[in-house]
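Listed after this line are the structures, all set down as structure tokens.
Every number here is computed from the coordinates shown, using simple stated rules; none is lab data. The structure displayed is predicted, hence computed values, not measured ones. Cβ atoms are built from the backbone, for glycine too; each structure is taken alone.
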Structure P
Amino acid sequence: MNLFDLSGKVALVTGGNGGIGLAMAQGMASCGASIVIAGRNEEKAGPALASLRELGTRCAFLTGDVTKKAACVKLVADTVAEFGRLDILVNNAGTAVRKMPQDYTEEEWHLVMDTNLTSAFLCSQAAYAPMKAQGGGKMINIGSMMSLFGAPYATPYASSKGGIVQMTRAMATAWAKDNIQVNAVLPGWIDTDLTKRARREVPGLHERVENRTPAGRWGSPPDMAGIAAFLASPASDFVTGTAIPVDGGYSIGM
């Protein structure tokens, strides 16, 4: 379908080595996009790139600390230098530290906020100029169910993911005139390395999620591929400033 054709488009996915980021990269690659994944774990890059090449796409891996402005600028510049353009940015890099609010250190607060929110801001800033120059682009920010809900063990994480939604809205209004659509995706409980750790650290979490989710299961990374393809494609050209849950109904469950 031409509406979802990404042939000739180039996507940069931060934290794209695995989990949600890789699944979204695979979704866009299936529609014809070339993919650059950015991360700090080079060991995970090999299998990730192999999975993308199996889809017939051109792809590359770049290293960089996306909490630093210079690194974000370099990631974008290197992408444009190697692939000739940048059409899609997926701000997926993220981390979590689970403690009660009174127990966080200042360093832990900044680690989570900078990885989840500051990185998305800095990468978006860096991507703005090349997208504007080529006539438009797509930015996809990764929020969370914690963009909507509170939890006693997620103060910095929830703060960062709530910030993702408001940042998305602000950027969408600022850059609509440049034909840049900015949207957020709010994954539900997806079975990733991050949530496996959560299930070890939060007693009863697995059962509570299954019981609340109308779909009756945890999500899997491939469940995120379709929303990435949609928000990256011409099908979403009049969609901007949204925060779309992909959660099996968790956010509407009781």
Structure Q
Amino acid sequence: MENRSTKIENLSYQEIESKTLSTTILFRQVFAWMFGGLLLTATSSLYFGTHPEAIQYLISVSETGARLNILGWIVMLAPLGFVLTMSFAFNRLSFIQLAALFLVYSAINGISLGFIFYVYEIGSIFKAFISAAAVFGVMAIAGYTTKTDLTKMGRILFFGLIGIIIASLINFFTKSNTMDYIISIFGVIIFTGLTAYDVQKIKALSYESDGSAAYRKLGIMGALNLYLDFINLFLFLLRLMGGKRD
């Protein structure tokens, strides 16, 4: 990153203009895919969150209460499978295949998020969404404009992410409200930082544009990273701020 700024300073006006254009094109693609994914997610989550007859396909009701059925578990776990497939099979997937996976993933993830409408009040969901959008916007601008190398911060945040995943798994069994609160605070901090880091990483990749099909796929993967940052930031803020239904 330190060498990159020196290289840019030594570029000709035409080269700088070309790099700027490449950056603009990539970010347009990234945010177009990201907002498209978020729109699909919002649409499917709203539908399943406001139509109890639809959510019934995902749960089984018994004398002991309501539980996820097989289809429900598939819907809850499928998003992770989609992310892993897109990440590890990136080189083998065509642009069309990668795009289709991202869109299907966004829709299914929205279905799984439909359950938040039965746990939290609609006002709390709206406040958490607006807060997440504001924080995301500020950090995206910060990541794009800062000249500080965020690589080291990205590594720290990655290890922090692993830590909250482990802590969340432990708390799944212990069910500690205090631990849940602490995890949520760290979750907000981590995904706030990751937003700036991922934007800077996408900007760095844009300087290497060659116009190839493989490069076009980076727009979708960049969108996936920012989509995940936003969704997780929203969910952790909701856990901190959200008023639960009685």
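Overview of results
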{"read-out": "Origin of the derived value -13000 (helix-only ellipticity at 222 nm (-39500 (n - 2.57) for each DSSP H run of 4 or more, over all residues; to 500); candidates P, Q)", "value": "P"}
{"read-out": "Test item: Kirkwood radius over Cα pairs in Å, for residues 73-160 alone calculated as 14.4, pick one of P, Q", "value": "P"}
{"read-out": "Among P, Q, which structure scores highest (criterion: Cα Rg over 2.2 N^0.38 Å)", "value": "Q"}
{"read-out": "Among P, Q, which structure scores highest (criterion: mean count of other Cβ atoms within 10 Å over residues 113-120)", "value": "P"}
{"read-out": "Winner on relative contact order in percent (Cα under 8 Å, 6 or more apart) once structures P, Q are ranked, highest first", "value": "Q"}
{"read-out": "Identity of the structure behind 19.0 (criterion: mean count of other Cβ atoms within 10 Å over residues 33-40, calculated), options P, Q", "value": "Q"}
{"read-out": "Per FRET efficiency 1/(1 + (r/R0)^6) of positions 65 and 153 (r between Cβ atoms, R0 = 30 Å, to 0.05), the highest-valued of structures P, Q", "value": "P"}
